[in-house]
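Given below, in the form of structure tokens, are the structures.
Throughout, read-outs are computed from the coordinates displayed, never taken from laboratory work. Values in this document were obtained by computation on a predicted structure and should not be read as measured data. Cβ atoms are built from the backbone, for glycine too; each structure is taken alone.
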Structure 1
Amino acid sequence: MSSPHAKPTAKIPSLRPVQPIPLRADDGRAGFFLQDSMQLSREPCVLTAPAMMIAQFFNGRRSALDVQAEIARLGGGIVPSAVIEQVARVLDQYRLLDNETARGAEREILEAFRAAPVRKPAHAGSAYPVDGRDARELLDGFYSGDGGPGPLPEPPTNGAGSSRLLGVIAPHIDLRCGGPTIAWAYRALAEAGPFDLAVILGVGHYARGWPAIATKKDFETPLGVSRTDTAFLDRLAGRLERDLFEDELAHVREHSVEFQVLFLQHLAPPGREFRIVPLLCSSFRRSVEKRTEPVEEEPIAEFVRALSETIREEAGKVVVVAGVDLAHVGPKFGHDRNADEEFVAEVERKDREMLARVEAGDAKGFHDYVAAEGDERNICGHAAIYTMLKVLEPDRPRAKLLRYDRMVEEPTASAVSFASLSVEAAEGREGGSG
């Protein structure tokens, strides 16, 4: 393996997008587990706190001597360049630097993904059971157990609900804590009757493509295989200047779409097939920083317009599903404040104020709320929710908050909030499409 840097004056590649999760050893020493969504390395990488401090200066423009000087300038003392180089070697070993080592691993993963007949479930065996019967029983329990909406109607899609339903907003949080909340969204979908196509707007947590990324792969879970509507994607891609499949690698291990496919399959009665359109929305951070509406960026406006037009060409019933979570707060997510009871209550108050804009179908108002606070609560569903509301704007969408909850992670003193909502067309308008 070639070294990521030849000498102290050579530029060190930047650290790839990873999430440093604080850890504390039994002896009290602090450290960080570097969570890589792409899992380019088969082994986890843990850095000491001093090593993590050094790694944060790797931006692709600094050499070891530059990093040394910057740390000294900020009052961190003189760190030997050999120590800085050793941190870079460790990160390179774990494929966590943006260099040829990591890119080679990415190419191998993407080639294997494209060669496979379907997208295999990346989270079966960890987030939910590998066995289909066990997975079905788990999801059944989310409906009938504590916090759930009650058992699904019989038959599951009996058309007894609203014909104005346009879609749902459902969490993609760890199913062990969020399963019952997710079930609220899918019960609303079940009550609205059969659908032919589900357009799924997931979150590209570490996606590089912008503003959205698609894959033509069918999705497999323990409950079966859901067919991706490649003809729909071809029509959508034909309306766009940018390559919709450029960052297809982002789909390989992303859970936000996978979890929604699992719940959609659970709804479908035997013999009832539906198609999916798996899309990942990437960050609208630039619009937050500029305090401008996302559709003022032409690529976003073009994508919203193209997706709305392609949906309206469909003859069958179309539903839009946003697989999103809400706030991410606490030290794990970059805050210097623990997610204690007071902080979590403050987050809930702001979440509910923000969701009131979603309930009103006000995409701009929702974005403005997030932007006004500089997205300090790290709303991971920002882009997908905004996109959903803009795509459905011709139907004058209105949402209803079905259930709100949060998960507090005691070891990291951090928390994630999430909610389920149903989204309907305004009175006098039918939901669905075509």
Structure 2
Amino acid sequence: MSKEEFLAYVNRGKAQKPKHPENLRMPYVSSKKPLAASVDWRSNAVSEVKDQGQCGSCWSFSTTGAIEGQLALQRGRLTSLSEQNLIDCSSSYGNAGCDGGWMDSAFSYIHDYGIMSESAYPYEAQGDYCRFDSSQSVTTLSGYYDLPSGGENSLADAVGQAGPVAVAIDATDELQFYSGGLFYDQTCNQSDLNHGVLVVGYGSDNGHWGSNAVSEVKDQGQCGSCWSFSTTGAIEGQLALQRGRLTSLSEQNLIDCSSSYGNAGCDGGWMDSAFSYIPDYGIMSEFAYPYEAQGDYCRFDSSQFVTTLSGYYDLPSGGENSLADAVGQAGPVAVAIDAPDELQFYSGGLFYDQTCNQSDLNHGVFVVGYGSDNGQDYWILKNSWGFGWGESGYWRQVRNYGNNCGIATAASYPAL
């Protein structure tokens, strides 16, 4: 759709907000509990994704979604409710069917009459006469809570403590092209709202540099060169963030040329040793010095080096907070871990191994971000075992859980 067509479409869901009986509107009182790091009700309190079609009935979907969440959480049953019921029957409460409406108006209607299920009163994407059958009502409401206008902390508290929350937003033209990631539009309005949706959770993916400062997933093969991939990954991140260019750097350059700095090619090495080599010589690109998965003579060409370093930063050993601060503020960080046998079988989720060691480290990787999932903190790491391993070459390791596998024992990042 063109911008004009899209805005005409979403603005069908926009209606003049009517006044509602004060006895139904309950004052929201904060739980005063600390906010959880993340909340996601999709697995147990949210029905299947629906499609409003060309009807401006977004408000009805927002309404049913919020009630479905309460039914699931308070009564243990997830029932898909009828948007068509609201479109056809709540006009006397200030709604206008396919020409817009408000969730509060729908809540007021349901308080007085109830609402039927989606299966009993299916969606038609157009207005029709009211066919409500009180004998098939799934639930009524005792009222509804209006949250403080503009209070995102109150919204987070309500989502975390109560469940999914109906909200109205200004849906800008850019939203129709959204395909993933974090959405932000500086042109949208805080008060001219045209679209009703449902907040089902929140979370954070703090300092995840994967989209703009991390090259493609690589594969070290049968060569014990993980340390070189950890090194190049950290430098690639700094180049991207500080100089605006993401260049894949040569691990083979380090394997072949840094033995005098204490590295042993395919038989192991350390990121700090590689960080010491590069200030003296520089490092070439992956394209100019491609990976071979075995040691060879040094073919470094100073006329083709991409960058040198001014030095490197070693983080406090064992300090996960320091590691998080560095990842969030500086970019990807090289780390050494104890990779237990179980890691080879990792295929997704949060990884934790109580048998791994905090000091006997055997594998170099790098941290590209961190986040939380249902209250469990985690690190996001890029491995060098190919795209087919783990979560497309990455994995998530438990964070703030006793420096599991020594993730913060030997962490460092380069200074350009």
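Summary table
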read-out	value
Of the structures 1, 2, the one that 16.2 was derived from, the read-out being mean count of other Cβ atoms within 10 Å over residues 230-237	1
Value -11500, calculated as helix-only ellipticity at 222 nm (-39500 (n - 2.57) for each DSSP H run of 4 or more, over all residues; to 500), assigned to which of 1, 2	1
If Cα Rg over 2.2 N^0.38 Å is computed and equals 1.01, the structure in 1, 2	1
Source structure (of 1, 2) for distance in nm of label points 7 Å out along Cα→Cβ at positions 254 and 318, computed value 1.9	1
